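All of the numbers you see were taken from the coordinates with simple rules; none came from a lab. Given the structure is predicted, the values throughout are model-derived calculations rather than measurements. Cβ atoms are built from the backbone, for glycine too; each structure is taken alone.
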Structure 1
Amino acid sequence: MEFRYKIMPGTLAYTGKELRSRWVAETTGLSGDAAAVFFGPCQVATEDLVDLDDARAGATIVAARMAHVIVEHPGCDLEVGVLRQRLLVCLLCEALVSMGKSVRRDGDDAYSDGRKLTVSIAAPSAASCLIHLGVNIDPRGAPVPAIGLEEMGLRPVELMREVMAAYQREIESAAYAAGKVRRVH
């Protein structure tokens, strides 16, 4: 399996409506297993949340600026998608620790200094599983105590390039590992 990603230039907001089949292909020109990385504000209204618990609670997602990743894996079921989502968050945490930052992961979220660094969701579509990972750059407006990459003294583009290269290696390596074994009885 080949996995590709593109880091988009400029600023692009995330509203939740981008989490849909073919958005990555339409935005980047990359089809199949692929991701778009972009930077911009985040403003997800309650009615656009896919997390049913958060939607019932009337939650919103807000940040002045985030690094966003939308991943699409065609033909992927939700449980595998959730595991890939958590892998992506683990790789983010691993990159941050290698840069000397103190972070912890709880499920599909990363925290630093007791404050939330990320938002993340995996969701099914008719043809694929989609993942959104938002990493705070400037968390102003967040409805919870939050920290951002600016405060941590990090460069978002370089960090996301490292995280996505690691994700690409893991996805392609896992596909290779799955393809080189025989069935057992």
Structure 2
Amino acid sequence: MLQWFKRRAEAGRTAEELYGSVVTAARQAGFYRDLGVPDTPEGRFELIALHLFLAVENLKQKGTDTAALLQRTIEVFVTDMDDCMREMGVGDMAVGKKVKRAAAAFYERAGAYRQGLGSSGPDLENSIARYVFGGEMAAGAAPLARYMRAVPVALSTEPFDTLIARGQLDRLLSTCGSETP
């Protein structure tokens, strides 16, 4: 019985660290400065959702023993959304509904990004334009799509949090942003 609590606590700590890496990745200045992602609460949410999707997909590729970590990571995301809503002054009565919408928005984006990564056409760029850039086909959509396609390759050799700590995703972003479409 105590082993279960220990594993759950360990998964919780790891999930918090992983989610911290997701937020760190989403805060890279290059997304806002170079790719034109709006530096607004909505733009920051979109990049957190995008990086959370990449981290979750990477965990799924590792096998079934990551199910508890996946669940805890999503729970940490939902808790963070709740905290952010409260910090922004959203009333207590509305927080639950807004957090549910944020979680649903993440899953909607995850489905679109998964489909886009699975195709060779413009689906990923269109999804990025729709969600990250508010429906406009911005110049940053193609470099961001290249970035999203490159991250899983980088994650095949190192865990998400290690890539963040070493600044590898920053370098990957600058490389993808400088390529011509």
Structure 3
Amino acid sequence: MNLFLIGYRCTGKTSVGEVLARQLGWRFLDTDRMVVESASISIVRMVADHGWPFFREQERQALASACAGDRQVAATGGGIVLDERNVAKMKQSGKIVWLTANPKTIEARMRGDDATEGNRPSLTGQGRLEEITSVLSERIPLYEKAAELVIDTDQRTIAAICKRIIAAMGLQKEVGGHSTAAR
């Protein structure tokens, strides 16, 4: 079984995923990083040179590769739910957790994230908060449909989020070949 973290940009998927994978003794994957490594160019450059459909195909292939593994925590790109095939693959391969945050929280996190400008191209060309609000209004129904667990990350620590995921999903940590409750 794998665990997939979905949600809008800067809702904590990578930060939570890295800690959660460590706690479980599982492998951590980030589908955006997989796309960049495979293409050897940034997402911004990929979208500028080849367009969003090209990026979405690369994303679909990265997810298929992730789904082929087991005992992995995968942070996915915010738009992974736009393709129903992606959602079906994630559900076949594991469980899906939707990390949410208030649009103003997302905007503040994006301002504080050095990777935002270089790795996260604009989706609409609008101002940051307007874009977040607009894109979320389109994606929320898709996130809701895909998710088995929803966690608001606004006022929670990474440790608290991981603890909630582990408890809600009934996950166990591997220690020397034996399962124990993850802390």
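Using the calculated result 22 for relative contact order in percent (Cα under 8 Å, 6 or more apart), pick out the matching structure from 1, 2, 3.
Of the structures listed, the value fits 1.
Work out the source of -16500 here, i.e. which of 1, 2, 3 gives that when helix-only ellipticity at 222 nm (-39500 (n - 2.57) for each DSSP H run of 4 or more, over all residues; to 500) is computed.
3
1, 2, 3: which one has distance in nm of label points 7 Å out along Cα→Cβ at positions 106 and 170, as calculated, at 3.2?
3
2.9 is what came out when distance in nm of label points 7 Å out along Cα→Cβ at positions 10 and 162 was calculated for one structure; which of 1, 2, 3 is it?
So the calculation was done on 1.
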